[in-house]
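Listed next: structures, encoded as structure tokens.
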Structure P
Amino acid sequence: MDHRTEKVKELRRQAMALPLLPGVYIMKDAQNTIIYIGKAKALKNRVSQYFGSDTNHPEKVRQMVAHVDHFEYIVTDSEFEALVLECSLIKQYSPKYNILLKDAKGYHYVRISPPPFSRIAIARQKLDDGAKYMGPFVSSFTVQEAVDEACRVFQLPTCNRTFAKGKRERPCLNHYIQQCCAPCTGKVKESDYNERLNQALEFLTQGSEQMLKTLKARMEEAAENLEFEKAARLRDRIHAIERLGQKQKVVMSRIPEQDVIALAQGVDNLCFEVFRFRSGRLSDREDFLVDSLDRDGGLPVARAEFLRRYYSMREHVPPQITVDGEIEDGELMERWLAEKAGRRVRIVQPQKGEQAKLVEMCRNNAAERIARQSGMAGRDAAALDELARLLGLPEPPAYIESYDISNTGGSDNVAGMVVFENGKPLKSAYRRFLIKTVEGQDDYGSMREVITRRLNEYEQHKEEGTGFGRLPDLILLDGGRGHVSAVRPVVASFGLSIPVFGMVKDAHHRTRAIAEDGGEISINARRSAFTLISSIQEEVHRWAITYHRQRRQKNGIGTVLTEIEGIGETRAKALLRHFGSMKAIREATVEELAAVKGISRPAAERVRQYFDEND
């Protein structure tokens with residue numbers, strides 16, 4: 001037995017001696033550096049889990065345990081005290097294996113470049129470059145949104161072109177969609193441009209409501225002075241600001257002050273998205289890619305750990321925090337947040353209505369961040385994340401295999417296997433199976449044979465890590481509970497724990513639900529997952545039935561019936577049309593064969609003789 005195995009056994013022995021009391025445990029490496037801090041309701045139960053079987057631990061937990069040399073613990077009077085102490089210690093020591101969030105908040109400025117034709121843009125630093133600066137501002141999101149709005153409303157350029165005197169260029173698309181006044185054409189007077197610029201700066205300093213009042217007063221004054229062209233320009237800017245306000249209602253909240261937090265799962269990490277609403281309007285947003293150590297405790301544990309880390313680095317806690325799922329020890333968390341805020345704080349998980357839509361929007365943005373990091377499309381990342389939640393998987397299934405059986409009356413029995421990687425078909429991994437051990441129409445037996453053969457192939461090629469040498473994260477069968485019940489024991493017999501589910505169709509052959517051993521999971525309301533499952537089911541059916549038709553054509557006419565003396569292609573087609581399958585032809589009597597139009601008795605006798613001899 002090696003040294004590390006002995007060490008883990010000793011650590012487990014020490015953990016089993018811990019009290020069944022709440023407290024904080026501190027994992028240290030051989031250099032006495034703190035590498036992980038956690039809280040526990042019962043220290044003995046929680047700490048001993050790390051040093052038991054590592055089969056169900058994610059890779060990061062195994063890495064952490066491999067570096068643990070010893071641990072310490074602090075007993076507290078309550079779990080709440082343990083939570084407060086844990087937050088304090090993590091903030092103090094920043095252990096390597098805890099969720100650590102970097103506060104990326106820095107100062108940002110609005111930069112107004114030197115004239116002529118000054119531009120408005122966001123800047124991270126205030127430089128001595130002749131430009132004017134407004135700020136500093138804390139939120140980059142707020143500054144960027146404000147600058148984008150000002151440039152859009154007042155049609156200021158955002159391109160990299162230079163506007164030298166006398167220089168004329170063809171305007172870009174922004175001019176034609178009325179988002180740029182196009183000074184590049186040489187037709188915009190500098191005085192008119194400066195009027196736009198000054199109004200844009202007023203818009204940034206005053207806000208949209210006050211700016212509307214100012215512009216309306218100026219428009220009325222221009223109309224009274226018979227300056228109708230100027231009044232028309234001001235009217236257009238007023239309408240642009242009003243349209244902007246209507247668009248902003250999409251991300252408005254009836255609850256004046258709240259944070260909306262949602263997560264999306266990637267294969268290797270999680271992304272938490274935070275929408276911060278102030279005065280009912282989205283005022284800031286942040287996203288954090290994290291690799292959660294306690295991911296084996298499920299998403300409720302990951303959410304709880306994120307909230308502890310996030311609000312440990314935030315001075316302000318809003319009265320409501322809206323989340324996308326359960327949180328471990330939710331009441332304890334509310335109490336800790338309330339103590340930090342000095343007033344009541346509610347954690348809410350909405351099921352429908354405006355709040356649920358905000359959560360969904362927040363989750364989709366988290367999925368987009370995961371997609372950018374992994375190179376996937378945003379909708380594919382969202383669909384895999386939703387599918388993992390729906391099926392209770394620990395992480396999104398990056399590699400999905402799906403199977404379907406196809407036959408006609410039990411003859412020409414075949415199966416198709418398709419693969420979806422990161423939500424997209426991986427056609428190089430598609431496979432076809434000719435059923436060898438099952439006679440007649442036995443879909444369950446056929447499915448058992450196919451999965452057995454596929455997993456046997458894995459045992460032979462697992463060193464390669466590709467094709468059959470790679471195990472799927474999820475198996476989807478075109479069928480219901482019976483198919484699932486037939487296949488799950490086969491997977492278990494290989495010592496594997498691959499999730500297996502069925503795909504159920506309705507009377508119109510459209511995907512309706514996911515089948516499991518105990519019943520069905522409706523997916524109609526889960527749009528992203530529904531679209532993905534439907535695509536997989538249609539593809540595997542297409543792949544299997546195409547192979548079946550090829551086999552049927554080959555076996556029905558090309559190599560069997562037309563080999564019989566006196567049976568050409570016309571007579572072969574007549575027999576297949578009449579009996580419907582090769583199995584029925586093989587079992588037909590001479591009288592039944594001769595009853596087919598175009599088949600003489602001698603021809604019928606030769607057919608019967610052929611099958612008697614060959615069978």
Structure Q
Amino acid sequence: MGSRKPDAERVYAAAALWVGQCLQRDESLFTPGREIWSERWLRELRTRFLDQPDERHGPSYLEKLERQLRGAPPPVVQLMAETLYVHFLIVATQNGATQRQRVEEVLSWSPDSVVIPVELIDGLIPGIAGPGPAFHRQRPWQLAVIIEFAEQWKRLASTQQEGLLSDPWAFKQFLLALQPSSRLLAEYPDRGGFQRQALLHLIHPDSFESIVSLRHKQMIVSAFAGSLDEAEEDPDRTLAVIRAGLEDGRSGEWLSFYDDGGIRERWDPAVRGRRQRRAASGAAADLGDQTSDDDCPKIKLESGGSLDALAERLHLPVEFLEELEVLLKDKRQIVLHGPPGTGKTFVAQRLARCLAAADHRVTIVQFHPSYAYEDFVQGYRPALVQGQPAFELRNGPLLLAAEAARAEPEAKHVLVIDELNRGNLAKVLGELYFLLEYREHEIRLQYAGDSGARFSLPNNLYIIGTMNTADRSIALVDLALRRRFHFVEFHPDRYPIQGLLRRWLERTGPTQMNWVADIVDLANERLSDDRHAAIGPSHFMKPNLDDQAVERTWTYSVVPYLEERLFGDPERVAEFKLDQLRREAAKRAATESDHPRPDESTGPASDDLE
């Protein structure tokens with residue numbers, strides 16, 4: 001089958017268009033016939049972007065980029081947008097919405113009206129690889145590689161360009177031999193390596209793997225080279241030999257070094273170790289499992305943390321977890337909201353632990369109707385003072401978490417508030433409404449007295465709340481609170497929860513249990529008139545899942561929940577009998593066997609980590 005991903009024809013077509021229109025000529029990718037990819041505009045972009053890097057901490061890469069391009073000629077702005085588009089081609093995505101939005105935002109900085117052609121929007125889908133968080137965090141350097149490559153490519157004679165496009169190995173030698181000449185890359189020459197590997201595959205997809213990590217390539221070669229009669233010196237040539245050997249006898253099935261668990265286990269010791277630990281302990285990688293220390297390595301917090309292992313354990317795209325990290329950085333408060341069983345609380349806790357990198361930096365509370373300001377912030381509590389009953393002013397979990405965060409200003413501390421909407425928020429939060437939005441200000445708390453110390457929320461204290469949308473009290477959440485939090489939907493018919501159960505079953509569950517995802521999807525279609533009544537995937541993400549376990553869960557968890565949601569409508573409840581759903585799902589699967597289900601394993605990449 002070769003290294004070319006079989007379902008990514010539109011991506012390769014977009015890459016080929018870039019080579020033909022932009023590299024071999026000087027034309028635009030979005031507006032053919034217009035001069036964009038010329039030495040003149042590449043040089044101008046280099047001056048503004050590569051030779052004047054924005055080293056401020058805090059702003060996103062797009063905010064920095066907008067400042068760098070302010071006042072630039074329209075062709076330079078368009079060139080930057082098209083460079084960003086090329087950068088995104090390698091990234092696996094479900095609908096390309098995030099990538100398109102980022103490119104269109106850059107285009108909006110120009111007075112010229114430029115629209116991305118429909119075929120190029122389609123070219124972002126489904127992408128090719130999941131390049132990991134470093135690829136996104138190091139976006140300026142990845143973009144710099146494309147710009148420097150194009151600039152030096154333009155200095156070649158047309159015959160030299162044709163030779164490199166016809167000889168993949170000569171092209172590789174040219175690409176990897178390029179010496180960084182801009183200030184941005186010269187200071188950090190190793191940070192553009194992912195994009196170089198991506199360009200190898202985009203321009204010569206039949207010769208180079210869609211692996212953007214050179215370290216992963218070397219790990220695969222090291223794991224499999226011992227079984228080869230003769231290994232090549234070039235790791236890419238060796239990978240081609242390894243692929244040919246592994247695909248032999250696969251009946252035309254394309255091989256992925258990542259998605260095939262058995263193959264990845266052979267070369268990736270982290271995956272192998274997790275499988276061995278799981279087998280030894282009998283634990284399941286589900287939304288109710290315990291997280292081990294290696295779910296988020298203890299690394300320097302200023303690096304943003306590593307979310308790769310956590311994403312794999314949660315069976316969620318790492319790009320989604322990165323997006324949550326970005327949203328927290330922006331407002332310092334987010335709310336995960338959705339129906340029961342979608343993993344909101346589990347993800348909130350595990351993400352908090354991952355970002356904080358230590359258990360003592362995570363505080364977890366749960367709101368309920370009787371929860372008050374005195375419980376959460378500060379209040380008087382009964383105590384014995386010198387053996388006599390009295391009342392003592394005590395700090396609640398919020399103040400304790402704030403004190404801990406203030407004691408470690410360089411570390412991230414996270415407060416997780418479960419069931420946020422079940423409390424009387426105005427009563428529980430009090431003056432905290434103000435501090436959530438204005439953290440640089442100080443206020444005097446209710447029980448501090450006129451001479452008491454003033455209080456502020458430290459910037460390194462982050463808050464993750466969860467809300468169950470099946471609980472109708474979410475309607476009582478006022479606009480003042482909504483303005484202070486980013487709200488992230490966890491819903492079975494939306495990214496990233498859509499397809500989660502199916503992914504989990506395919507990767508960790510018994511293959512004969514894939515029908516469970518079909519009946520859950522069918523049931524949720526019937527609940528589409530009340531999306532908040534949807535059945536979440538975590539009901540069935542359990543160890544040792546079999547028919548009996550599904551029937552018990554359906555009978556004693558799902559049906560009672562549906563009876564409460566559909567109270568007074570027994571005919572509707574009758575539509576959700578397990579046997580009936582299973583028969584209808586099987587019939588539908590047989591009917592649609594000629595139309596395979598789209599891959600739901602990936603989702604939009606998040607791009608604001610810089």
Structure R
Amino acid sequence: MQQEVDWKERYADQIETAAEAMKLIRPGNSIFIGTGCGQPQHLVDALCQHSGHLVDCHVIHLLTMGKAPYADEKFRSKFKMNTFFVSDNVRDALSRGIGDYTPIFLSEIPREFISGRIPIDVALVCVGPPDHNGLCSFGVSVDICKAAAANAKYVIAQVNEQMPRTHGDSFIHVNNLDAIVPYDEPTIAVPVTEPDETLRRIGQNIARLVEDGSTIECGIGRIPQALAEFLKDKKELGIHTEMFSDWIIDLVECGAITCSKKTINRNKVVASFCMGSQRLYDYIDNNPFFEFHPTEYVNDPYIIAQHEKMVAINVGLEIDLTGQVCSDSLGYQFYSGIGGQVDFIRGSARSRGGKAIIAMPSTARDGSVSRIVSNLTEGAGVVTTRGDVHYVVTEYGIAYLHGKSIRERALALINIAHPKFRNELIQAAKQHQYVQEDQIELAWEHVTYPEELERHDTLRDGTQIFFRPVKPTDEGALSEMLYSLSQESVHTRYFTHTKTFPHKDVQKLTNIDYVNELAVVGVVPGPEGDEEIVAIAQYFLDPMTLTAEVAFIVHDEWQQKGMGTFLLDYITQVARQRGVKTFTATVLPANKPMLAIFHNSGYNVATVFDGDAYTLTYDISGGTE
């Protein structure tokens with residue numbers, strides 16, 4: 001960016017070479033290194049090249065994307081590394097005992113600098129050139145860099161003409177720089193990888209939870225890129241996020257992201273750092289639509305909670321059946337960090353209409369292990385507690401856990417685990433007494449939830465309703481519906497005035513093979529995160545005769561809306577497509593509405609009365625009359 005003044009001439013007394021600037025560092029000093037793609041690469045190289053006078057220095061940083069030569073074995077006597085987030089460049093060193101990792105919520109790191117509990121003697125940062133007011137932009141990485149610089153005894157700044165100039169609370173005045181080292185180099189670029197089909201399915205499932213007008217936070221990783229594809233049809237989305245990458249560009253350009261409905265910082269994308277391609281850096285350069293703020297603001301759960309419909313999307317490495325999420329370690333090996341996950345999980349959970357989401361593929365190591373486990377790997381740390389967890393998303397669906405019992409959590413998570421691990425998880429859950437001993441186990445390798453049968457429709461009175469195949473996790477909701485039926489409805493469906501619906505019976509209705517047994521439920525939004533079942537239609541097929549017994553029931557409050565007619569027509573269409581030839585049903589004489597539904601179905605219905613009930617039979621294979 002062309003400058004109005006020759007800043008090198010104006011601030012010549014502060015300009016030094018990197019070698020000269022390193023003389024500010026003393027043995028035993030604590031050295032902060034700038035974050036992410038804003039890492040001052042030239043200064044890091046100089047730190048190691050001109051370290052002859054140094055010993056026992058402490059190098060502190062968050063996530064850094066450039067090289068980390070100070071973590072090499074040959075510098076062990078000179079530098080002791082401590083990171084708040086384990087990135088690729090230091091992971092191997094940590095596994096060999098070189099350096100340390102400090103687990104801490106990202107929002108709380110600046111407070112450690114301010115209090116002096118984590119002292120900083122020298123901050124090495126990268127900034128853009130000073131403007132005519134003497135303000136230098138931290139560019140792509142404001143995050144904890146601004147707090148580190150504000151609390152360091154000395155600030156050495158690599159002034160890089162190629163650093164994008166970002167707006168917001170993202171500046172440091174040149175007078176607060178103790179040494180200016182001019183050195184231009186490309187801002188570190190992170191390649192954008194195309195998501196695979198598993199990640200795309202996860203993205204599609206997450207998108208189902210994102211309403212128009214939501215404000216979104218996406219954590220680090222490939223899932224945000226996969227999600228973006230399925231957000232393009234959303235309207236008036238906002239962004240308040242720890243970081244973002246290239247995925248944001250297409251969503252801004254297609255009009256999905258406008259930030260016009262944000263509760264605070266309206267009409268602005270707010271973040272603390274970004275990582276991506278040069279295209280991204282060019283896009284945000286001097287772009288007032290984007291504002292970068294320090295971590296202590298962006299990650300403050302109180303600030304996050306002020307956004308209505310705040311949707312926080314973060315990733316986990318594994319989750320146990322009680323809902324404990326490990327996100328920073330593989331057993332005893334530290335793999336990443338706590339970062340801002342808990343900040344955003346707690347902030348979004350307190351948001352009006354907010355959603356806190358943990359997303360992960362169902363398996364790891366090329367499908368050989370399940371990420372949903374009966375117990376966390378020995379040594380694994382809990383980042384998001386079972387009390388904090390809300391939504392969990394895999395490629396197999398969505399589980400809502402908050403406020404649920406251990407039994408409900410276990411079944412919900414098993415239902416979105418990879419099918420080949422589900423019975424193993426059920427057996428472990430039985431052993432731990434998380435679920436009842438008679439919990440049904442299916443041949444999940446051969447049982448596929450028929451997602452293609454899901455559909456939204458409008459009833460006679462204009463009510464929107466969602467019809468889908470029943471799931472094992474519907475047992476509680478279905479039991480609740482059955483127990484709330486009137487005595488008359490119980491009698492007309494079950495031919496008795498007294499009927500109980502124990503676990504052993506209801507689970508048979510929800511644990512089905514979707515082939516010889518099929519049940520479709522009508523659901524409407526219930527309490528937060530839940531669906532309320534208001535109707536169910538089911539058939540039980542005799543594969544030898546291709547005759548299916550059909551039955552359905554509609555909650556009293558939802559009768560006389562055309563629900564029964566729709567359910568019969570819907571399940572008939574499905575049955576015909578699957579080769580079912582004949583439907584049969586048993587109906588009491590007093591159940592005149594049900595008899596009318598069958599006789600008005602358009603099929604030639606044969607009726608036989610045995611003195612107690614009608615048996616209805618009709619051929620569905622040839623279509624209606």
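Here is how the numbers come out for the structure above:
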read-out: Label whose coordinates, when semi-axes √(5λ) of the Cα gyration tensor in Å, for residues 428-531 alone is calculated, return 25, 17, 13 (choices P, Q, R); value: P
read-out: Structure from which 92, 64, 49 was derived, Cα extents along the principal axes in Å, options P, Q, R; value: Q
read-out: Structure with the greatest value (metric mean count of other Cβ atoms within 10 Å over residues 124-131, set P, Q, R); value: R
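Values in this text are rule-based calculations from the coordinates and carry no lab data. Only a predicted model underlies this, so the values are computations on that prediction, with no experimental measurement involved. Cβ atoms are built from the backbone, for glycine too; each structure is taken alone.
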